[in-house]
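Please find the structures below.
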Structure I
Amino acid sequence: MKKQNPYPYSDSNKRYQTYDYYVKRRFGKKCAKLPLDIGLSCPNIDGTKGFGGCVYCSDRGSGDFTAGKTLSVTEQLDLQKQTMIRKWGEDIFFIPYFQAHTNTYAPLSYLRPRFEEAAAYGGAVSVSIATRADALEPETLEYLSELSERIPVTVELGLQTASDRTAKIINRCMTTEEFVKGFELLGKYGNIRRGVHIINGLPGEDEEQMINTAKFVASLHPDEVKIHLLYILTGTKAEKMYRDGVIKPMEEDEFIAVTVKQLTYLPPDTVIGRLTGDASADRLAAPLWSRRKVCVLNGIDKKMASDGLYQGKEYE
């Protein structure tokens, strides 16, 4: 007999609230995120707070799948749109996603026209902006709040870990206290959705520390959470740390087990933006099993079902 799914925010076997489930109910059909690079930097790259960026970031600052900063926002979206249509068909909406580096780390005079161009793009139903919690200027937040009156806006903040010790190892150049300050500042604008990114498998962290990060995030009750695997890209500082034995990549079963436990501590109504990370095959140094994204997601589904678990089961 098929086991009944005890999790309410699902129309499938998923025991967590997928991003696909959320957007279909909010916007009426499937939505594809279109990654953008608008040529920005980061406070921990340019010397404002540090140099070199986070150890795992490539020279494109998580923008490896963008069309490139030499193109306009519309040109990038046009290229990404065609890729998504080939994959999902014509009957989809789009969410421009400012992904590369820190996407509020510039004067509003630079940001506004690019955000407006994305918001006005044909078929766009929302805008997502990846940034740092210590790069949120009041003037920019006022504008984003106004923009969100016209089109839903999500601001995604990179936390990665609740441990300040680990944060130093990965060169985050931001304390957890600073993260909370920015998260709470963003929360004062009640119409902007707040997302949080965390990474499993960071150097020196065991299962308990990764679970503690999930519990910390749960205490903030964000609208959305992305759980990434630490994968090693060639040419990054993380690759040298991996070659030197400082970083030991997680095994597939370890990642699945930890991620499943993290989901049980997250609020049941928080949207899970993703549960893995993507790396281009030509730049992935380790772990090679991370290429099998579907297998990893299936493994998470199977473990949650077999163990009788679901998102929010342990949430308090």
Structure II
Amino acid sequence: MIDVQNLSKSYSGFRAVQNLNFKVDRGEIVGFLGPNGAGKSTTMKILSGYLPPTDGQVKVAGFDVVSESLEVRRRIGYMPENVPLYNDMRVNEFLRFRAKLKQVPGSRIKERLEAVKQLCALQDVDRKIIGTLSKGYRQRVALADALVHDPDLLILDEPTIGLDPHQIRAVRELIKDLGKKHTILLSTHILSEVEMTCNRVLIINRGRIEASDTPANLTKLVRGGGSLRVEVKADAKDAAAKLSAVADVEDVEVLLEKDWLQLRVFAKPGIDVRDGVYAVIKREGWDLRELARERATLEEAFVELTQD
């Protein structure tokens, strides 16, 4: 669905995007992540035809975004971070107006309006003026606009920004449902949403792709993909030394020294060292209050891959 080859974009000599190469297959939900200024929004604007690339080639559904821009736009629904809605129009009027601009055949406009209003739960507000709606409903109107021409590809830039937890959950479920029919490229800073929603993650930093994999595989990059949290009654220096000697343990970090000593034990990738750690605790006669496996998060992987 998306094929990006050697994509670069410069602004007055500054390279915002540098030789990007990636593909998104039809039917995928892909998270597009990166710190502020990494080149995410620039890349999405190029994909949607809003900006021309400086170098490289970008194809969407087999069409070139420069030489076949209109064909690309017919197949894309783009929801930017700051959605330019007409606040003095009613929801129905706005969606009808947008459907005409996107060349939806007149015989299908009513059908498409009903479909997107139902999908985005807008039936109760379809006659209200957009400017009077809450932030959550305005986001739904923007998403309905992106969907009104039934595109193959949805590009969503921060679709949950400014929403409360209930609204975020509703949008998350909606994106999952949309993924059954559409290819989705999703940019967001809420990494827990990406873990629960996306099949694959692209991480961009300083205009370059740093990683491309499933959320589960990316978390394995974080110091073995997890750790053990241990809480015992023992001397910190002695406990750290003896647990560090356990086979396949790479590091021991002291978290807290009080009545109970809290430690984090890091193992080699894919190795479970709980048996070895417990054997040391039992041998030394330390009182044990907690021995739990911690899972690395996508946030930790993101920080490791994008930090200086």
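List of remarks:
- When distance in nm of label points 7 Å out along Cα→Cβ at positions 120 and 176 is worked out for each of I, II, structure I gives the greatest result.
- Identity of the structure behind 0.95 (criterion: Cα Rg over 2.2 N^0.38 Å, calculated), options I, II: I
- When FRET efficiency 1/(1 + (r/R0)^6) of positions 200 and 288 (r between Cβ atoms, R0 = 35 Å, to 0.05) is computed for each of I, II, the largest belongs to: I
- For mean count of other Cβ atoms within 10 Å over residues 72-79, the highest value in the series I, II is held by structure II.
Any read-out appearing in this document is the output of simple, stated calculations on the displayed coordinates, not a laboratory observation. Given the structure is predicted, the values throughout are model-derived calculations rather than measurements. Cβ atoms are built from the backbone, for glycine too; each structure is taken alone.
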